[in-house]
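Colleague: In what follows, structures are represented as structure tokens.
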Structure I
Amino acid sequence: MSRIGRTPDDYGFTLLELLVAMALLSIVSVLVLAWLPSMADRLAVDRSARQIDRVLSRAASEAKSTGLDQIATFDLSGRLPTLAAGNRTVELDPSIAMKWLAASEAGSDAERSAVVFLATGGASGGSVTLRRGEASTSVKVDWLSGATRQEPVSDDRP
């Protein structure tokens with residue numbers, strides 16, 4: 001004996017089951033679409049921070065290995081922000097807001113900032129804060145050791 005309204009040959013889903021599945025899929029897709037822009041900002045900021053960290057670390061190691069001071073210069077005066085260290089110039093992502101903090105004795109001003117890596121292993125020190133949307137991070141150069149590191153930025157905007 002079969003259940004009322006169903007025969008053993010009925011297979012598939014009911015209309016109600018299909019509607020519930022469609023509603024769940026639409027809710028999940030809305031959540032994913034709301035999350036994607038912030039993830040794109042986070043990836044862009046992290047990529048730029050790694051790029052800056054790599055260039056600064058290379059300048060620090062060149063200063064130690066060659067015995068000659070190396071200068072890394074951030075230039076914000078042109079259409080594209082650039083980072084130059086030694087004979088290498090890297091164009092940075094213009095969609096990311098950058099705030100530089102470096103010693104004025106190293107030649108830093110409103111449009112250009114410089115970090116000097118000393119042959120003895122030290123540096124003039126400084127930091128750059130990268131921000132796009134809600135994503136932010138900072139790359140810092142330690143004045144004593146010349147080491148570079150990435151750090152998260154607190155929610156308090158400078």
Structure II
Amino acid sequence: MTRSLRCREVERLTLESEDRALSETERSLANAHLGGCRRCRDFAADRTLIRRELAAVRWPTPSDDLVFRTRRLIRGCRPEAATAGLPAWIIVALAVVSVVTAVGLTIGLADVTPDMTLADLPVGALAAVITIAQNALTLFFAPVVLRTFRARRRMSEDAR
């Protein structure tokens with residue numbers, strides 16, 4: 001049974017043929033469809049014409065000054081260039097707090113069972129639950145704090 005392609009598949013193959021060599025099967029199926037479909041032949045002819053005309057255009061070479069200014073503007077607009085990194089002491093402090101919290105939670109929640117209520121929890125387990133809630137709030141508000149920190153740093157750099 002011979003497989004035939006739909007117009008959408010032939011259009012896709014026409015576009016892909018501009019970037020890669022089609023397999024023999026793809027090329028023969030596309031050519032068979034193009035032989036009987038005027039719309040797809042026109043589409044392929046238009047694509048060929050566009051590619052040929054674009055290749056014939058003599059694009060002007062930008063001046064070195066324009067290239068320099070454009071690159072400088074692009075570097076200034078990049079999000080990673082605009083965001084300030086965190087100071088090392090904050091990263092170290094977060095790591096220490098994380099380790100201490102993990103150890104404390106492990107010890108505090110060791111005796112908790114699923115059938116316990118908040119009233120039944122020992123003091124260490126209550127402290128662990130409060131720590132979990134505190135960490136959840138910290139994670140929730142961290143983006144706001146970081147944005148404020150970075151904005152203040154950027155303002156101080158701009159003021160220089």
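Throughout, read-outs are computed from the coordinates displayed, never taken from laboratory work. Note that the structure is predicted; figures quoted are calculated from it, not measured. Cβ atoms are built from the backbone, for glycine too; each structure is taken alone.
Colleague: Starting from the value 10.5: which structure in I, II was mean count of other Cβ atoms within 10 Å over residues 67-74 calculated from?
Modeller: Working: I: 18.0; II: 10.5.
Traced to structure II.
Colleague: To test your reading of the models, identify which of I, II gives 4.8 for distance in nm of label points 7 Å out along Cα→Cβ at positions 91 and 115 when calculated.
Modeller: Numbers: I: 2.3; II: 4.8.
Value 4.8 for distance in nm of label points 7 Å out along Cα→Cβ at positions 91 and 115 corresponds to II out of I, II.
Colleague: Can you rank I, II by distance in nm of label points 7 Å out along Cα→Cβ at positions 75 and 123 and just name the one with the largest value? Walk me through the numbers before you get to the answer.
Modeller: Details: I: 2.1; II: 5.9.
Sorting by distance in nm of label points 7 Å out along Cα→Cβ at positions 75 and 123 in descending order puts II first.
Colleague: Tell me which structure, out of I, II, gives -25000 once helix-only ellipticity at 222 nm (-39500 (n - 2.57) for each DSSP H run of 4 or more, over all residues; to 500) is calculated.
Modeller: Working: I: -12500; II: -25000.
For helix-only ellipticity at 222 nm (-39500 (n - 2.57) for each DSSP H run of 4 or more, over all residues; to 500), the value -25000 is produced by structure II.
Colleague: Looking at Rg/Rh (Cα atoms, Kirkwood Rh), point out which structure of I, II has the largest value.
Modeller: I
Colleague: Could you tell me which structure in I, II was used to calculate mean count of other Cβ atoms within 10 Å over residues 43-50 as 17.1?
Modeller: Numbers: I: 17.1; II: 13.5.
Of the structures listed, the value fits I.
Colleague: Ranked on relative contact order in percent (Cα under 8 Å, 6 or more apart), which label among I, II comes first with the largest value? Working shown, then result.
Modeller: Working: I: 20; II: 15.
Ranking I, II on relative contact order in percent (Cα under 8 Å, 6 or more apart), first place is I.
Colleague: Consider the structures I, II: one of them gives 3.4 for distance in nm of label points 7 Å out along Cα→Cβ at positions 35 and 147 as calculated from the coordinates. Say which. Kindly include the intermediate steps, with their values, before the conclusion.
Modeller: Values: I: 3.4; II: 6.2.
It was calculated from structure I.
Colleague: Okay, next question. Ranked on distance in nm of label points 7 Å out along Cα→Cβ at positions 27 and 131, which label among I, II comes first with the largest value?
Modeller: On the way: I: 3.6; II: 6.8.
For this comparison of distance in nm of label points 7 Å out along Cα→Cβ at positions 27 and 131, the top structure is II.
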